[in-house]
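The next part holds the structures, each set out as structure tokens.
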Structure 1
């Protein structure tokens with residue numbers, strides 16, 4: 001059996017403190033056999049020593065790979081309403097262009113250290129590329145969107161057709177609702193059997209317009225939908241959190257994505273309804289669209305379970321999890337790197353039910369190893385100049 005030992009100035013196992021002059025021993029299939037701190041410098045001579053910090057492979061808890069061809073098309077500060085409108089008008093493109101962009105996006109995920117991705121799917125467009133991808137796991141989430149009650153059956157049938165395509169060619173996919181404001185009560189009823197006991201993503205609290213629509217029946221989103229859909233009615237719940245509480249089964253494991261404008265206490269109350277709930281932050285996307293991040297230090301203070309994603313290349317310049325970690329740290333100086341790193345690794349693995357395999361450098365796991373170079377050892381955090389690459 002082929003054994004490799006990797007060492008660096010620091011190893012961040014995640015489920016324990018950083019190890020100075022840490023060593024990780026892997027077998028030929030990438031499973032961790034041992035991890036320890038080399039107290040004697042001579043012990044490092046038989047290792048592959050690297051200048052930097054070794055961390056587990058990243059788990060991207062929210063992405064839209066099929067929108068990768070929209071990279072660079074959306075200016076900053078559009079806001080959610082205008083962004084959604086433009087995506088709808090621009091997402092149709094030649095199939096070869098869409099496929100090429102997806103291939104490039106998956107390559108970028110792998111180069112920047114991702115080992116697993118929760119990917120939102122509205123079409124089968126990503127299937128071929130995912131079948132070819134090696135060393136990257138996908139949690140495929142088929143998104144259901146249907147504002148008018150009259151379109152509930154057709155929206156559900158379309159999503160089931162996409163789900164069947166994933167089942168035939170990959171390991172399957174889970175149906176998930178898009179957002180509290182974009183799923184009618186009639187469609188929520190159809191979705192109930194699909195959501196029981198499952199991991200369910202939901203875009204939540206992404207804009208002020210979402211709250212204006214659901215709480216006050218006014219604002220940009222309300223005007224758009226009420227004018228264009230004769231049968232439009234406000235989803236039951238009274239707020240984004242209220243819709244989620246009303247319709248998400250208590251047995252499901254929700255990934256509540258963005259939550260930029262969600263009040264932290266309301267978010268904590270919502271999460272308490274479920275056996276496991278995760279709030280997912282996508283820093284660059286939030287800054288690109290709305291110019292702000294959710295109150296991450298308050299999430300931490302309240303003990304919310306947090307994961308991190310990149311969102312799509314329509315609302316971000318890159319798919320690097322390290323880049324998003326740095327944005328969170330730069331915005332909130334009080335956040336410790338080890339905590340944000342946990343969100344980007346073990347937090348995501350737990351959200352996707354992969355924590356026994358990924359997310360931390362622990363014996364028996366196959367987490368993948370990444371090296372962060374140009375690491376600031378004085379402050380124990382990466383810098384804007386830091387880069388990341390896969391070691392194993």
Structure 2
């Protein structure tokens with residue numbers, strides 16, 4: 001028997017793993033309602049036409065070979081302009097990657113040695129834990145405070161920093177909670193990073209999907225000396241996740257970052273380049289009209305409000321109101337595993353959600369994540385199923 005590498009033992013991705021069971025349930029003929037994957041294109045969201053046209057034109061112009069390892073010049077210049085609009089100065093490097101996921105993996109791989117650790121939010125997007133596991137790094141979670149609108153718990157972060165800590169991960173707006181971090185919290189985290197010479201990985205892939213008129217603050221804009229990599233991309237804000245186009249913006253003190261930037265670029269060169277023609281969609285996306293967001297945010301606001309209202313009307317389920325992105329992370333009042341409820345929910349009702357354990361959560365709490373991208377009719381049917389199934393779950397499980 002061929003033995004797999006030990007580094008793969010703890011790699012899990014709950015968002016996709018649940019689909020394996022969903023496929024089995026679908027074979028029985030049951031209608032499946034997918035509230036698990038944040039792919040706007042599966043629903044009634046479409047990218048701006050000028051992004052598609054720019055990419056198509058690039059293909060017809062035969063920009064189909066390798067691109068420069070850091071990305072084509074017009075793309076990196078457009079990203080630089082976007083960074084300045086976000087208030088990010090003291091930029092030291094910009095690179096384009098195959099989705100923000102590749103940028104995250106490259107930057108973690110260039111920084112963290114076996115046995116070191118990165119402060120990672122829980123709940124948080126599972127790719128950080130998966131990559132850390134592959135690097136044989138030590139998981140070092142810090143917890144978001146559900147009682148404070150899912151803000152990072154600063155005291156918990158402070159208590160977790162040790163001599164093996166290399167970085168702090170922020171996901172803002174947050175996946176899976178939909179939280180947007182306050183100025184006060186961000187300033188405190190920037191101060192900690194400076195004090196302990198940590199790199200901040202600021203995942204801002206949802207920074208334009210803001211509800212209720214909320215404003216997004218990039219942590220790199222608060223202090224030009226903090227070592228920060230700001231991750232972004234086209235996938236969520238422009239509804240082209242299949243393009244797999246993301247980027248990283250490195251900012252901070254050059255002397256502190258020089259060797260790290262070279263390590264990042266070694267990996268960028270070794271993997272050749274990100275998708276080439278799709279990079280020609282970056283400039284028109286960032287520099288042209290953002291009118292598509294108006295309609296998208298109107299729809300997301302209605303669906304968020306419906307989600308918040310209906311989930312909180314279910315006895316034993318409570319939900320903090322999301323302020324950004326398109327996720328909610330409701331809490332289950334039960335002592336039993338959220339994964340068991342999610343499995344039974346899928347088998348009995350066809351509703352697909354993701355267990356909170358797949359994102360990490362405060363020990364002793366139980367949650368699940370929903371994606372509120374589907375239309376109101378689908379959401380109402382799904383939440384009705386969740387309510388009915390949870391009532392049965394509490395009665396049968398006890």
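Taken together, the values in this text are just the output of simple stated rules run on the coordinates, not laboratory data. Just so it is clear, the structure is predicted and the values come from calculations on it, not from any experiment. Cβ atoms are built from the backbone, for glycine too; each structure is taken alone.
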Calculated from one of 1, 2, distance in nm of label points 7 Å out along Cα→Cβ at positions 30 and 286 reads 3.0, and the structure in question is 1
Of the structures labelled 1, 2, one was used to calculate distance in nm of label points 7 Å out along Cα→Cβ at positions 158 and 310, giving 4.3. Name it. 2
Quick check for you: by distance in nm of label points 7 Å out along Cα→Cβ at positions 70 and 94, which of 1, 2 is greatest? 1
Taking distance in nm of label points 7 Å out along Cα→Cβ at positions 134 and 198 for each of 1, 2, which is largest? 1
Name the one structure among 1, 2 that helix-only ellipticity at 222 nm (-39500 (n - 2.57) for each DSSP H run of 4 or more, over all residues; to 500) of -12500 was derived from. 2
Name the one structure among 1, 2 that semi-axes √(5λ) of the Cα gyration tensor in Å of 37, 22, 19 was derived from. 1
